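Chemist: Please find the structures below.
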Structure P
Amino acid sequence: MQPNLTNNTRKVCGKTLVLGGSRSGKSAFAESLFQNCENNKIYIATAQAMDTEMASRIDKHRQQRDELWQTIEEPLVIITTIKKCNITGNAFLVDCLTIWLSNLIHAGRDVERESHKLSQYLANNNVDIVMVSNEVGLGIIPENALARQFSDYAGKLNQLMAQTAENVFFISAGLPISLKTPYKK
């Protein structure tokens, strides 16, 4: 992402998707896009603490963010949360879309419909947002039906978000690889 630098501050502008595998550094990279950011930083956390290990992970993520972040824990209704807070000067970090996807599946929601609604909302509205998502399609084909369904949904969701985003990064071993940047004449 080529930030607009002014007096060592910048704005997070537009829509950015950050993809990567588990523990690839994607969340840290996404948060780094907000360094010296003059936007109001709103972190939409989709994870739920279902056990002590996950609670520990969530707590670690909270501690890594500075006090300038407003954190909203929202496992299902991302669009409603963005609509409520989408005023000039606010920028969002959604971490992460694949956990949101898992939450939708477990809640019995129509995953494809919800994915398309999010994509359409972002495409049709001026939202400064960085979205984090797992790339789960680089490994072997899962052996059970639910895991294959999740992998299929995640692949489709990532494709939708990549089409909607102006910037797309893939993170491997903590290193960002730019997959898509805005076209400039």
Structure Q
Amino acid sequence: MAWIGTAPRGLTHAKKLYSPEVWVDRIAASWHELLDKRAVLLVQLPPSMERDDARLGWFLDQVPWWIQVAVEMRHPSWHHDEVFALLERHQASYCVMSGAGLPCVLRATAPIVYVRLHGPSHDWLYGGSYSDDELAWWADRIREWEGSGRDVYAYFNNDGEGYAVRNARRLRQLLEH
């Protein structure tokens, strides 16, 4: 079992990564306690946060090397090769997203790939159930990333009506065959 955490909204949404030092120190202190159970720290940027390479770079400079970070960038201004190169330099993972209005960019920037599946609906986030065909498509992507030597973490966030659990179980079945 591996533990995946989310950076506090105070850091990501309220401060928008400004002055991250105290936050990073707090995260590192608790993250250190997880020892070999720690996997990924998700840093989810708010949808309103536009691209700021310097701010992201400074934040990533503050994160200890032993914390694997995945950054979820919902604002479309972030999706440029220069930003992906910045993530690569810091061994930080770009968070691949699926869901209503979210850009689905299949980009691997680190030794791990972190995928957040927010639901298949084109109209609203966090709802709906992925079809077998959609899950088979994601299983193929995961196999490709794993085939290139990357570890992949897939997180289902379509939690309405318990779809996340059912979809995760089905994806696991597809990956086992």
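Chemist: So if we calculate mean count of other Cβ atoms within 10 Å over residues 75-82 for every structure here (P, Q), which label has the highest result? Write down the numbers at each step before the final one.
Modeler: On the way: P: 17.2; Q: 13.2.
Once mean count of other Cβ atoms within 10 Å over residues 75-82 is worked out for each structure, P has the highest.
Chemist: Consider the structures P, Q: one of them gives 15 for relative contact order in percent (Cα under 8 Å, 6 or more apart) as calculated from the coordinates. Say which. Show your work: numbers first, answer last.
Modeler: Working: P: 33; Q: 15.
The read-out comes from structure Q.
Chemist: Out of P, Q, choose the structure whose coordinates give distance in nm of label points 7 Å out along Cα→Cβ at positions 19 and 35 equal to 2.5 when calculated.
Modeler: On the way: P: 2.5; Q: 3.6.
Traced to structure P.
Chemist: Turning to a different aspect of this structure: Taking mean count of other Cβ atoms within 10 Å over residues 83-90 from the coordinates of each of P, Q, which one would give 12.0? All intermediate terms of the calculation are to be shown ahead of the outcome.
Modeler: Working: P: 12.0; Q: 17.1.
For mean count of other Cβ atoms within 10 Å over residues 83-90, the value 12.0 is produced by structure P.
Chemist: Which of P, Q yields 15.9, 53 for Rg and Dmax of the Cα atoms in Å, as computed? Could you put the intermediate results ahead of the total?
Modeler: Working: P: 15.9, 53; Q: 16.0, 47.
Answer for the origin of the read-out: P.
Chemist: Between P, Q, which one scores greatest on distance in nm of label points 7 Å out along Cα→Cβ at positions 139 and 155?
Modeler: Q
Chemist: Further question: Taking mean count of other Cβ atoms within 10 Å over residues 67-74 as the quantity of interest, name the structure among P, Q where it is greatest. Mind showing how you got there, number by number?
Modeler: Numbers: P: 13.5; Q: 22.2.
Largest one: structure Q.
Quick note: the coordinates plus some simple rules give every number you see, no bench work behind them. All of these numbers come straight from a predicted model, not from anything done at the bench. Cβ atoms are built from the backbone, for glycine too; each structure is taken alone.
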